[in-house]
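*Asks:* The structures considered in this document are given below.
Any read-out appearing in this document is the output of simple, stated calculations on the displayed coordinates, not a laboratory observation. Here the structure is a predicted model, which is why all the values come from computation and not from measurement. Cβ atoms are built from the backbone, for glycine too; each structure is taken alone.
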Structure 1
Amino acid sequence: MFKMIFNIAKTELQMLFYSPVAWFILVAFGIQAGLQFAGQLQNTVSSQEMGYIPYGCTQRLFSVYWGGVFVIMQKYLYYYIPLLTMGLVSKDLSSGAIRLLYSSPITNFQIIVGKFFSMMIYALGMIGVLFLLVLCSWGFVKDFDFPLVLTGLLGLYLLICAYAAIGIFMSSLTSYQIVAAIGTLAVLMILNMVGGWWQEYDFVRDVTYWLAISGRCGKFVSGLICSEDLLYFILVICLFLALTIIRLNAVRQKIRFSITVGKNLGVIFLCCFLGYLSSLPPMKVYCDVTETKQNTLTPNSQEIVAKLDGGVTITTYINVLEPSGPWFAAYNFLKPDMARFDQYLRFKPDMKLKYVYYYDETPNPDLDRRFPDKTLREKMCEVCKVYGLDSNRFMSPEEIRAKIDLSGEKNTFVRQIVRENGEKAWLRIYNDMQRFPTEREISAAFKRMVMKLPVVGMVEGHGERSFKGGKDRDYSLFANEKTFRNALMNQGFDVESVSLGRQIPENINIIVISDMREWLTPEEEVNLQQYIERGGNLFILGEPKRREVMNPLFAKFGFEMTDGVLVKRDSTLQADVILSYPTKEAVDRISYEFERMYTRKFVLSTPGVAGLEQVADKGYKVIPMFKTDTTGVWNELETTDFVDGVIRLNPSIGEVEKHYSTVVALSKSVGDKVQKIVLTGDADCISNGEFGRRVPTVRTSNYTLITGSFFWLSDNEVPIDVRRPPLPDDKVYVAKTGASIIKWSFMVIIPLLLAVAGILIWVRRKGR
């Protein structure tokens, strides 16, 4: 049997390569792949020559979603395959050669498998063209990630084979090759589009989503082998080969139509059933081949998920009347949204995802302006009419309020995580370009449910900055703004108000004291001192105008704010807006969060800041976190009008030009723990208004002061550390000239050699 299959495959390959079509496809495929590869290579080389580090060069060239060679080529494969498969069976039907085959002791199984085997071998030729690009990249990319590209090639190979199986089936339905080609193209287009069809029906949605072939190769290209995708390709190949065999058997043996239909339906049902089983989370097996396991949860997240005993349900509440509500409520939003939790389902397959749709009051000025006189239900119906939604899907305000109170979330898009033991946590979307929570925020929400996370106490009662107000000088973004990704509450902290009029509760791990306008009462000072003596952590923000009030507090730790306000002559900034730079000590001893600021020269903007100087040794280890420029900065003592006034350095009155520390960290052992304190000479640097500041010529990253400082203050508990090792393939050993040579080699020379080889073989055949 195998010898007969081999002979059929050999014959088909000979016929294929004796035709110009096979060579034309290889040439066109090579030119397209070479063009895409050259474009990505030139972009990488240009980026490197401009001084940027091209991290993940292998991904840049082959698998990056906006232009990697593999990503682009998989989108065009279905244009090539119909040209190859259109004559595999149809030519035998039209020429009568099929009767000769039937007269021999050859089964339809052998015929079809042999023809498919020939396409598998040809597919290796197409993969070989891409492999030349891989070998070329291996020669000039530092620490080239071979497992990543080999997995991508495997995915593309399986995709070509699946397309070929479909093409063989369509070729068996007609004796006209053009009709077979068009039919194959139509089926491939349907399989690429079917994932978005009938999404309004739960069962049908699961079936069509599984049937969709688009994106099936994506995980392979990104370096992840998933058993579901692997079995999908195997099942699709087996399905269409089986349908082809059934079709030919019906013709050869003159089987009744009803029996043929029954066999077809049975095969289809069996494949769908096996596909459904393979898509269940407990049945999936994964292999992440990437160097840094980019397709897998980080170890910290895995550890958190492992502690989630019992059932976990994530319920997403979608209000159709919020600004983005119609988009969230669209049927084709559901499956891609569920995919955001695939990495977590991998480690906790019993996790359930639910969706609840409703309408209720929510901030949406556009909707109010458009429908000013309509009721909530009428507004909902109008929105559904515009966006093609079923209004019967949405629960009324009364129904949703009886189920859950979402007023605290302003009835906007939100997810509630509920454990089997009743513990709950929230996941939100954020007002930034990324919108949805990343691994960092999701893992922080889960961590709330498996351990007690730090509680931050905001001291009030002395004119401190409000952590609830929304004014420019307030701290709501820093503390508890639900739509700000880096707010403490979204990174795993609980934030509470604290009064120094009584003892600070034991559950408070960190207290924040900011810009006090009046000094403490004796009782309050005693309570604060008790907190300090027990080793409590503090984040203290001073302000030059409050020097008399804040310096006594700073003095408890051996520091004081310098006289005056730091200024610098700068044509683009107001004189008292000082840019501070993270120190190497902050990166090495405080938090990895500052590394990005340090390496990319990001700055901390501090408007109206005082320098910090140590005046006494209180037993603390001192770590300067942020410093000003070494030149051009001094403590201005005369000018107070920094808008219209003129600043000048006057050393005679005590103005000193030097670099100043604007943020310092202190630590010392207290009992069995290490007390940690952060001091700043500016309270505006983490205010609502400062997060929106845009500084010409530099990039500010004030929020990093929050994430980095509180990571250290919480003993590295939160924010969750989701770092991965840096990608080692961060350099290409080729310049623009070399990139141009590579470009023309793959776009001209190699395709020309393929074309010459095809012509020679064709001429040789003609000469026989």
Structure 2
Amino acid sequence: MIKLSNGGAYLLNGVDIIEDDTQAGAKLSQKLGAEVPSKEEAKKNTMAYDILKNHNTSGNMDKLKIKFDKMTSHDITFVGIIQTARASGLEKFPIPYVLTNCHNSLCAVGGTINEDDHMFGLTCAKKYGGIYVPPHQAVIHQFAREMLAEGGKMILGSDSHTRYGALGTMAVGEGGPELVKQLLNKTYDIDMPGVVGVYLTGEPMKGVGPQDIALAIIGEVFANGFVKNKVMEFVGPGVSNLSVDYRIGVDVMTTETTCLSSIWRTDDKVKEFYEIHGREEDYKELNPGEVAFYDSFIEIDLSTIKPMIAMPFHPSNTYTIDELNANLMDILDDCEKRAQVSFDGKVKLDLKSKVKNGRLYVDQGIIAGCAGGGFENICDAADILKGASIGADEFTLSVYPASTPIYMELVKNGVVANLLATGAIVKTAFCGPCFGAGDTPANNAFSIRHSTRNFPNREGSKVQNGQVASVALMDARSIAATAANKGFLTAATDIDVNYSKPKYFFDKTIYENRVFDSKGVADPDVEIQFGPNIKDWPAMSPLPENLVLKVVSEIHDPVTTTDELIPSGETSSFRSNPLGLAEFALSRKDPEYVGRAKEVQKAQKAVEADTCPGDALPEIHPVMDTIRATFSDVNRSNVGFGSTIFAVKPGDGSAREQAASCQKVLGGWANIANEYATKRYRSNLINWGMIPFVIDQGELPFHNLDYLFVPQIREAIADGKTEFEAYVVKDGALKPFTLRMGELTPDEKDIILKGCLINYYRG
């Protein structure tokens, strides 16, 4: 049972729930027998409020300016972040900054691209005083759990799944420019987020794992935006019925709800976690105050959750496995129809062919990464598989422990041997299966994964080449049960097994022997090692007085993910080359986008060179003639040319800034959307000098390849306006319509005006 309450609720002594209705005051008085605090006072008694207050530098809890305690990035993002910071005046990492290498260590075929980036990271860690985790040692979030998390502290990461709330650390995943700000001793500026209480009772039934709980929550809250940009605060007696590994497994998936962050109450189990990792001094007991008020509330009876599956192509497309098996052909048919929309009919997904003798046959199982690669998940999976065989048919099973210390303990206790005996393959710590760079399935194959996402192409298939595969998310236990049945979909609750629950022993000598830790001491004499693929950011112009925009892509999917805006997988080998990576922008969604954007950019480059933009792009001659007929003062000295895209709800998914920066380096000046899926993506647009326009739902006043004119846009943004008059320039006429934009902070306003974050810091 999952119950959502929109109206808010009080929590007394961490146990009693009083919904915020007309009787709330009387009930509070009856329970407390004393003076009842106001709602505003009770809001201050959440764990989230306390942590944010302790990290806020503004003196105003409505307008936060946060300074984080630590930061972490992986090798898809750290090169761009450090290059941006260097261009903006970086001298030293002001706080501990960990650079991990878990994303592309196996990605490139030939050449030196990946290792060049790794050496860049190592030399930067030496020069600026950071920490460098070599490839295969740990995925980013497991290293953070083991070595960085601290009770009551805050961590900023350049990966969307930066979530360490189960350990008492409030963590936020953001785009790279937000980390640049911290590196330059600036702040993370947000309005005080709402806090959602997540009240847990009961205990999961045998065979139900953390991914099942997570998927059940995501299925309830994603589509309705119930926790969007809010902090999820996990409380209630049910928390203590979960192991820490289990809590971590639920916590990391809160990203897929589109919440801002998460925090959990802590107890002796969390204390033991810190003790196991030799960091008992970093533990802090966290609980809400005597009377805490939550803006909204979620109640979850853990005992009612059944094994779940998130069908392609989103973590919120959830069913119980029992429900799927009972309505198999109907659900598969629905998934195929969704795929037709997602892929614009370019390829056909055939899931119904996977049904054999009335049962769903799976081609591949993966247990991996920050969500699935934990010690407890793998041990439970091994218990289910003990003495079994995965078979000699199409089905394969791969297991990726999340860190080398976990891997070593699994070797010592025999779990690796037990897994290998079944036919499974045990690999090193690598995020590849989570973003399309490892274990890519065959065409039309169906993969079940305990990982974070199942977006289109996330498994590595290439629709543009006619290849499509699909992923469903499941818990490691049900994946193991399926493997024990040689690929036929099976819930773990259908398997009779005694879970051995071996104790975990952490050996930090692995990291001591291999991880570079500057201890915060910078060495300015170190020369940064650059590879030929590591390029500086190109010059970017400030926002012009007037904007001429060409719509170069129009996307009407309900949600557009960052993976569709800039694919991951093999394209990420160009992560340190802004222009090289930009060639892949929207390549899987709209292959024409890059060429169209480049054409429009010719006009802007002409303006910057003080030559005639019409000579560079002849099609704008009639556009400018039409504009000048009404706005006679518009000329190349006060106008800019660029591209824009429309998407209904862009930006769900990854924090990767390249979803925005690739558009920018191709001449993008704006996005137009009905709404933005996440704060992360909107912030990335702003930090790269792009205007996050919104437009009311309904029929669009423009279409793909239309030209738009936004007059006096610079003045309007400087004046703090949030509504803008714009025009469609077509058939010799200007057709007016309205664009809007949410409120900007003063810094965000200046960043857009100056053209990007780099320009902002250069002055």
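*Asks:* To which of 1, 2 does the computed value 26.8 (Kirkwood radius over Cα pairs in Å) belong?
*Replies:* On the way: 1: 31.0; 2: 26.8.
That value comes from structure 2.
*Asks:* 0.00 is what came out when FRET efficiency 1/(1 + (r/R0)^6) of positions 251 and 643 (r between Cβ atoms, R0 = 30 Å, to 0.05) was calculated for one structure; which of 1, 2 is it?
*Replies:* 1
*Asks:* To continue, here is another question. Once Kirkwood radius over Cα pairs in Å, for residues 291-522 alone is calculated for every structure in 1, 2, which label goes with the largest value?
*Replies:* Answer by largest value of Kirkwood radius over Cα pairs in Å, for residues 291-522 alone: 1.
*Asks:* Computing mean count of other Cβ atoms within 10 Å over residues 467-474 gives 14.6 for which of 1, 2? Can you show the working numbers first?
*Replies:* On the way: 1: 14.6; 2: 26.4.
Here the read-out was taken from 1.
*Asks:* Work out distance in nm of label points 7 Å out along Cα→Cβ at positions 155 and 683 for each of structures 1, 2, then name the structure with the largest result.
*Replies:* If we compare distance in nm of label points 7 Å out along Cα→Cβ at positions 155 and 683 over 1, 2, the biggest value is for 1.
*Asks:* Matching task: -14500 is the computed value of helix-only ellipticity at 222 nm (-39500 (n - 2.57) for each DSSP H run of 4 or more, over all residues; to 500). Pick the structure from 1, 2.
*Replies:* Working: 1: -14500; 2: -9000.
Structure 1 accounts for this read-out.
*Asks:* Still on this model: Using the calculated result 4.8 for distance in nm of label points 7 Å out along Cα→Cβ at positions 91 and 211, pick out the matching structure from 1, 2. If you can, show how the numbers build up before the last one.
*Replies:* On the way: 1: 3.2; 2: 4.8.
Answer by label: 2.
*Asks:* Please state which of the structures 1, 2 yields 62, 44, 30 when Cα extents along the principal axes in Å, for residues 171-322 alone is computed from it. Don't skip to the answer; put the middle values down first.
*Replies:* Values: 1: 62, 44, 30; 2: 52, 37, 32.
Answer by label: 1.
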